[in-house]
Structure P
Amino acid sequence: MKTKTLFLILFLFAHANGMDLTKLIQETQQIAQKPQQLSFVWWMPQVYWENNFDQNPGMTEGQKEEILKRLKKYNIFAVVQSDIGTFGSFTHKEKREIRQNIKLQSDGVEIEEIPYTVVDQEVSNLLISMKPLLGQAMGELGKGIEFIVYPGEVAGEKILDPTSDGSFIITSFENDFRWRLPLGSLMPSVIDSETGEEFPGNYKFNPYNGNPLTQIE
């Protein structure tokens with residue numbers, strides 16, 4: 001289930017837009033599966049939307065700039081919580097129940113969700129339009145997608161910055177999904193000069209021998 005689900009999402013949002021977003025999407029998605037339950041969380045940071053819209057020929061530069069300006073105010077998560085039946089059927093949790101059982105903590109500080117009723121109308125329309133696309137790409141599981149929205153800034157400071165040091169945890173129905181920042185997919189690769197091994201840009205040391213890593217020039 002995990003491999004199929006991620007492949008379909010990657011196909012829709014990476015290759016359909018003419019740009020390889022595979023690494024970024026892989027790094028921002030997490031999934032937890034138990035015998036009769038499945039939890040899926042996808043963080044969709046601003047850089048995802050920028051790269052996605054950049055390859056969209058149906059949008060003018062003015063339209064891209066306007067919607068990105070609106071999206072910048074938020075941190076958006078696509079969430080699925082499903083019960084799995086004996087023969088593989090899905091019963092999806094409704095948005096109200098997901099909202100009651102999800103929590104975001106950034107560097108140990110809990111962040112309050114933004115009620116969907118006060119989310120910018122253009123952003124709300126965009127998310128609504130994405131739901132059937134995800135449903136087509138992910139099949140029955142995709143029909144359970146719900147979008148949870150958090151602020152992009154708290155007290156004037158940007159939170160969940162994918163290019164800066166930090167960490168956050170999304171707890172969904174007792175499943176902890178952890179991210180360490182920055183995201184390696186947004187940084188130049190690093191190398192162990194002794195062994196020649198290459199690692200994502202957010203690695204500081206070779207995890208196998210402890211050697212310090214240097215940026216590839």
Structure Q
Amino acid sequence: MQNILITWVSSWIWKYLTEKLHSEYNIFGISRTDPKIKGINFIACDLTKPNDIKNLISKLSLSKISLDAIIFNAGVGYFDKFDKVTDKEYMNMIHLNLYSNIILTKQLIPFFTPKSKLIYIWSIASKKFMKYGAWYQASKFGLRGFVWALRNEIKQKVFLINPQYVDTNFFTQMRIEPEWKYNETKVQEILITVQNIFSSKEIRFEIDL
């Protein structure tokens with residue numbers, strides 16, 4: 001059975017993916033809180049804390065595994081006028097959406113094989129210029145740039161999935177509705193895309209949903 005690591009398995013799209021995939025794959029799920037999904041290997045980890053990432057790597061090392069795929073998902077968004085987003089909110093978005101994913105990718109390198117697949121589920125907000133999400137989009141554009149560069153450097157397969165608005169509770173932290181909200185991507189579309197990547201039916205690097 002293939003080993004799949006999924007980040008932020010406690011909520012939103014990524015809990016759904018974990019619930020749908022864990023019967024077919026050996027899932028290592030990481031997040032701050034336990035999603036209470038039977039049959040997965042849960043490791044508590046706050047990706048904004050370097051020591052938590054170190055502990056995660058230590059636990060994976062003890063398992064002596066290689067990872068067939070990693071699904072990177074962490075994200076937070078505060079939507080408001082540019083000058084109304086606080087410094088704390090901005091730093092939280094940059095740290096979780098951008099910095100933690102870069103650091104985690106680097107730390108997971110020892111667990112890659114030549115056939116490992118790295119999947120970043122990101123956002124159409126990394127490609128379009130919109131109102132009321134400047135700080136959020138800064139983090140998304142940054143990660144998209146990182147993933148493009150990473151693709152050109154490593155031998156593993158790298159994929160970038162860009163959904164539009166997904167009908168979850170992600171937008172509960174918005175104070176002004178971002179203008180892309182009503183272009184909807186179904187969570188089932190994301191699941192099918194991931195499954196097609198696993199089976200090599202999907203070979204495109206960047207996939208807009």
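All of the numbers you see were taken from the coordinates with simple rules; none came from a lab. Note that the coordinates shown come from a computational prediction; the quantities given were computed from them, not determined experimentally. Cβ atoms are built from the backbone, for glycine too; each structure is taken alone.
helix-only ellipticity at 222 nm (-39500 (n - 2.57) for each DSSP H run of 4 or more, over all residues; to 500) was computed and gave -8000; which structure, P, Q, did it come from? Computed on structure P. Could you tell me which structure in P, Q was used to calculate mean projected area of the Cα convex hull in nm² as 14.0? Matching structure: P. Largest in distance in nm of label points 7 Å out along Cα→Cβ at positions 143 and 199 among the labelled structures P, Q is structure P. Among candidates P, Q, the computation of semi-axes √(5λ) of the Cα gyration tensor in Å, for residues 63-110 alone that gave 30, 18, 9 used structure P. P, Q: which one has distance in nm of label points 7 Å out along Cα→Cβ at positions 79 and 95, as calculated, at 1.2? Traced to structure P.
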